[in-house]
Structure P
Amino acid sequence: MKFCKTDIDCLINLSHDKNVFLEGNILKVIDHEDNEEFKTYLSVAIKRDQDIRKKRLEITKQIQIQNHDLLKKSEENERISKELQSALKNVQEAKSVVENDLDVLQKKTQFELIGVIVKVALYVIVGIGLVSTIIYIISIITASPEAHDIGSAWVNLSGILLTNAFSIIGTIMGVKYASEKTK
């Protein structure tokens, strides 16, 4: 490929004024026509082109290495993310099991406590009722003059004990109903 004298002078002036040279494969096919100044221009342009290509190749290699590293790190992050999701799911399932077990244990403990309270309250009520009844029967058998007073106290005490028994059972049933979760 041949350039005219005007084009050659323009290319040389451009390289001197603005440090701009031709690049690429076109440099291989240009004929310098025994013009030493243009021959020097072409050799400088070829050298610069080779240097630029080497730099581009190095940058491309660095980018490929970085992309390879990023791909590995991305795969590792994805693997870790899946493991974390799996662990989170296992923790949530374990939490659910523990909460259910705790709920069952609390209800069992409440029922046992309620049972103990009811038994003790009934024992106290029955015991006081029996003692007062025995005292009343003894006063009737012995024909004690206080039998009439003891009889009215016995009736009054029996009513109070019966009221207390229902009150205790009602309170316990209310606590049991209030502690149940609504669905």
Structure Q
Amino acid sequence: MPLPIIADTFRCAMEWSDLGTLNAVNVIHVKAPGKTATQVGTEIDAKVTAAMWHTVAGSVAVDRLVVTPLDGSSAQFVLNTGRPAKWQGAAGSQSIPAVSSIIKLGTALRGRSKRGRIFLPFVPESLCLTGRLPSADVATSTAAWVAFANALVADAYALVVASYKLAASEQVINLACEPVLATQRRRQQRLR
């Protein structure tokens, strides 16, 4: 399915790997009027912190960030991260491949196309307490994602929920790490 055209919006795919057999992809969207894919990728790289991956096993990292403008014509920007600490998982122990922690995204509007989720992969066994994250880890992850979103806004960028069905995007105004761990069957095929 071709990507929609959504003005000033960029699809930012974070490609995770354990340098072995497991890979996963997270996609976020950023609205940045008048910016290029290179500028968006550079901004994201400058604003991410290791605390954002607080619920991800320390053995995995984001290897590449692929920024695609949703304008139908501009070129992608690919950032090979080099796996510095700010792009690596922060938690210890062996990961559970099919389980994710969820960052819930909310906008000012209601409806299915106006909210989103980020399924952070590779939750370590040490954080899985009867299917839930410890409350301190939920708070740490939530605070890191709020700080990331606020840092983008401070530089005239915005984390958004993009609806490919409606070819529109809405700015995220609240987000939180969910305490209950989850998986989504259709996303399991992304673990290649």
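We did not get these values from a lab; they are worked out from the coordinates using the rules stated. Please read all numbers here as calculations on a predicted model, not as lab measurements. Cβ atoms are built from the backbone, for glycine too; each structure is taken alone.
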- Note on the structure: Value 115, calculated as volume of the Cα convex hull per residue in Å³ from one of P, Q, is from structure Q
- When FRET efficiency 1/(1 + (r/R0)^6) of positions 2 and 106 (r between Cβ atoms, R0 = 25 Å, to 0.05) is computed for each of P, Q, the largest belongs to: Q
- Item | Test item: distance in nm of label points 7 Å out along Cα→Cβ at positions 114 and 170 calculated as 0.3, pick one of P, Q | Q
- Value 10.0, calculated as mean count of other Cβ atoms within 10 Å over residues 74-81, assigned to which of P, Q: P
- Query: Which structure, out of P, Q, was distance in nm of label points 7 Å out along Cα→Cβ at positions 10 and 82 calculated from, if the result is 1.9?
  - Reply: Q
- Message: If FRET efficiency 1/(1 + (r/R0)^6) of positions 34 and 122 (r between Cβ atoms, R0 = 35 Å, to 0.05) is calculated from each of P, Q, which structure is the one that comes out at 0.00?
- Response: P
- Query: Out of P, Q, which one gives 13 for relative contact order in percent (Cα under 8 Å, 6 or more apart) as computed from the coordinates?
  - Reply: P
- Query: Out of P, Q, which one gives -5500 for helix-only ellipticity at 222 nm (-39500 (n - 2.57) for each DSSP H run of 4 or more, over all residues; to 500) as computed from the coordinates?
  - Reply: Q
- Query: Which of P, Q yields 4, 17, 16, 13, 10, 9, 7, 7, 6, 5, 4, 2, 1, 0 for P(r) over Cα pairs in 5 Å bins from 0, in percent, for residues 98-161 alone, as computed?
  - Reply: P
